[in-house]
Structure formats: C-alpha cells, structure tokens
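Pasting the structures in now, so scroll down.
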Structure I
Amino acid sequence: MARYKGPRLKIMRALGVQLPGLSRKKWDERKAYPPGMHQGRHRKKTSVYGTQLREKQKLRYNYGMGERQLRRFVDMSFQMKGNPGDNLVQFLERRLDNAIFRAGFAPTICAARQLIVHGHIRVDGHRVNKPSFLIKIGHKLGLTDKSAKFTHVQGSLEQPAIVRPEWIGFDDASKVASIVSLPTRESLPFPIEIGHIIEFYSK
C-alpha cells in the first residue's frame, strides 16, 4: 500500500489518538468518535481483529510507512533475540526520519523525510539521503549549512512538536543531536499496545 497522503486529522479521529509523527495539528477531542455522518452512533463492539488492526494502523500512519515496509520490520523483529515488541519499537524509532523528527529538526516525520531525501541531513558528518537508515548509539545528526537557515527548520528547533526523548542528546550551540542510548517502548510519543501488533502478524 502506498504512503498515505490524505486528510491527517481524519485518520487521527478514526484511530482515536494524536499521532505527532503524522501531523502537528490537534484533532478536536470533544468529538470522541470516528468521522462519519452518524457521529459514532450505532457502532458495533470492536472485534479482537479490529483492535489489533487499529493498533497496527497507528504505527503505519505515525511513521509514514507502507504495509510492506512495516511487515519487513516485523519480520526482522522476530528474527532478533529478545522481545519482538521491543525490537519493533527500536527499529521504528531508530529510522533516520523519525530520529530527525524526535530531535526537533522537523515538525513531522514527513517533513523530516523531505529534508533527508533532499540531502540536508548529515550523520557523523556524512550526507545521508535514505529515510530508513537505522541510526546507532554514538551517531551524531546535524544539518547542512544551507538547511540550518531554513525558516521552518529554525521554527521547529525553537518550538519542537514534542519533547525530545531521553535517548537523544542535543547541543544547542552546534545544533547537533547525538544518540546516547537505544529507544524503548516507554519513549513512544503516543499510546499503543505493541502486543496486539505482534499478535496481528503472528497469525
């Protein structure tokens, strides 16, 4: 499935959660029901499959990934030692586009991906243009001289969309982010049941 490019607030309302990687806008929580003409009335109880699917869709839309991409990370998570859920969180959070967003260089993951693809991001001083590049402990993330002057980048650094996680250090003087530890599921910026996603793909 191709990357979603439609209305973002509509997706967050349908899933009932704020996804900071998808959009900086806040959906109206007074409308605590999915979009549609019936305003949430006459809705059946969500099945087990429906609950698992909703949790999986949270990951897909927040990280801006297609089904094939997400499935590849899930397969890698099962192949690694340890808890598959924790492994999956690490893989997704360690993607370069997410790390750039979480460091505060961009207001959303989509905007971070654009910076990367256009060659505005450096990892340990080397230009990297692959959004799915997996960062490691010790990597330093920075901007090119040109991108550091972009108005939207400066605005994002002054007012980050969300608080920087503990696994990312940041030097305000040099505007360089460093990876100090591996991310955990506790550092995810939105509520999610990872176990449901693992069960969804275990069938």
Structure II
Amino acid sequence: MRKKEIALAAVEALKNEYPDSICSLEYTDPLQCLVATRLSAQCTDARVNMVTPALFERYTCAEDFAASTPDEVAEYIKSCGLYKTKSRDIVAMARVLVDRYGGEVPSTLDELTALPGIGRKTANLVMGDIFGMPGAVVVDTHCIRITRRLGLHDETDQKKIELILRSLLPSNESNDFCHRLVLHGRAVCTARKAMCESCCMQSFCRKKP
C-alpha cells in the first residue's frame, strides 16, 4: 500500500474504533482552549483538567489574565510542571490578545503562533477544535509515534510531520484523526508497547510485531 492508501485506511479504521473524537482537555471557549493546551505541554490532560476549574473561575477573560502577574497565575498551575514558564506565557499571551485583538483569540496559524508560548501544535488544535478549520493537524507524541509506526513518515521534526500528514489526510478528517490517535495511543499503540494483536490497523501497519 502507498502512504496515501495507508493514511486513508487508518482514518477509517480509527473512525470505526473510536466514533467519538473529542479533545480530552476540558474548556468552554477559545481562550480556555488556548490556555489549557499551553498547560498540557509535558503534563497529562487529566492533570490539566484538575487545575483549570479554579483557574478559569478566577480568570474569566483575557483581560483578567492580562491584569494579573505570572506569580499570581503560577499559584493556580503549580502541579502542571514548568509552571513558571507557563504562567509567564499565559500572562504575556493575554496582554497581546487584549492589545491586538480586543481580548479575542485569533483564528489563523500565523497569528496564533505569534502569541507568546504558542506553537504549531496548540495553534492547530485551536484552529480545528474551535474554528472548525479543515486541514488542522495536531502533532503530539501519540501522533508522531503511531504515524511513524504506520509507515507514513520517518521524521522526528513536528513541523515536517505536520506537513506530511496534511498532504496525506483528507482535510475534513485530519483534526478528528489526531484526536483518535491520542485515544489509540493510550489504549493500544502505547509508547511502552505496541499491542499489535489488538490493533484495528494491524492489517496494513508497517510495524513488525
């Protein structure tokens, strides 16, 4: 099978295995999505979801974050890891949102990645989940590992992987596909062991058991 065929087969297999393709981070608006995704760097989504209720109760809009300080924000996110860097980024990001965008979250890749602390992974998540833009590819550790095992690429650079997958996946499926990779990566194709005998993609995956 060619890479394009493998990609299409993977989309269908994962769609059947995981009909619900939702982000495991909990949020109610674009700003919360942006902040929660920034907090998830080198931290589990479960941990982020434990931290954000109190954080979002205290800071309800970009103006609230912008008027705060990194030290104040840090008190709410200490258990997320790298909390000093994350708190600085969140406050700086909020100030840019207030100054340039009237407190609203922008929708383009260039605008999002220009925000302090926001990389392509977070930008793609916001573009796909919040704004419903086709072609959004969220390249996290699960995505890198599984698509590499499938034989879709031999890369380690996130941007290169994103562009490769964007060329292989149907644009209207790419965002959901990445969410399903997370579910599959946690349950079956784990970093510690690929449980190939239980995998819905074993018939076309290029990884040898």
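Descriptive notes on the structure:
- Computed 84 for volume of the Cα convex hull per residue in Å³, for residues 12-51 alone - originating structure among I, II: I
- Looking across I, II, the calculation of distance in nm of label points 7 Å out along Cα→Cβ at positions 4 and 164 that yields 1.7 traces back to II.
- Computing helix-only ellipticity at 222 nm (-39500 (n - 2.57) for each DSSP H run of 4 or more, over all residues; to 500) across structures I, II gives -17000 for structure II.
- Highest-scoring label, criterion being mean count of other Cβ atoms within 10 Å over residues 148-155, among I, II: II
- FRET efficiency 1/(1 + (r/R0)^6) of positions 116 and 188 (r between Cβ atoms, R0 = 41 Å, to 0.05) derived as 1.00 - corresponding label from I, II: I
- Computing semi-axes √(5λ) of the Cα gyration tensor in Å, for residues 20-123 alone across structures I, II gives 29, 22, 10 for structure I.
Every number here is computed from the coordinates shown, using simple stated rules; none is lab data. Everything numeric here is computed off the predicted structure, so don't read it as measured data. Cβ atoms are built from the backbone, for glycine too; each structure is taken alone.
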